Structure I
Amino acid sequence: MDFKNLAAKAMDLAKQNADKVDTVIDKAGDLVDKKTGGKFAGQVDTAQDAAKKAIRKEG
C-alpha cells in the first residue's frame, strides 16, 4: 500500500468517526495552549478549525 492510499484510508476513518476526532483535536489544542501558556491560542484555534473542516470536506 502506498502513502497516498494510506492517507486516503486514514481520512475515510476520520470522516466516519468525526465526533471522536473532534474531541481529540480539542484535547490536543488544549494541551498546546496549556504548554505555551496560551501564547499561540489564536493560531491553535485556527488550526483546530481547519482540521475539523478537513475531515468533513467532501471529495
Structure II
Amino acid sequence: MKRKQAEFILTVLGVAEVVATFYTIYPPVAIALTPVAIYCLVIIYINDAKNSKNKPNA
C-alpha cells in the first residue's frame, strides 16, 4: 500500500469517527453531515489523483 493511500484511509477513518460521535450525540446532525463528509472526501481523492498524475516520476 502506498503512503498516500494509507493517509487517505486514515483520513476516512477520522471522518467516520467524527460522524459516529455526532450520531451518538445528535443523530439528525450526523444524517445531514454524512453526505457533506462523503463529498469532501471525494474532492480530496480527486485532487490527490490529479496531483499524482501531474508529478513526474523521479
- For structures I, II, calculate Kirkwood radius over Cα pairs in Å and state which one comes out highest. II
- When helix-only ellipticity at 222 nm (-39500 (n - 2.57) for each DSSP H run of 4 or more, over all residues; to 500) is calculated, the result is -31000; to which of the structures I, II does this value belong? II
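Every number here is computed from the coordinates shown, using simple stated rules; none is lab data. Just so we're clear, the structure is a prediction, and the values are computed from it rather than from any experiment.
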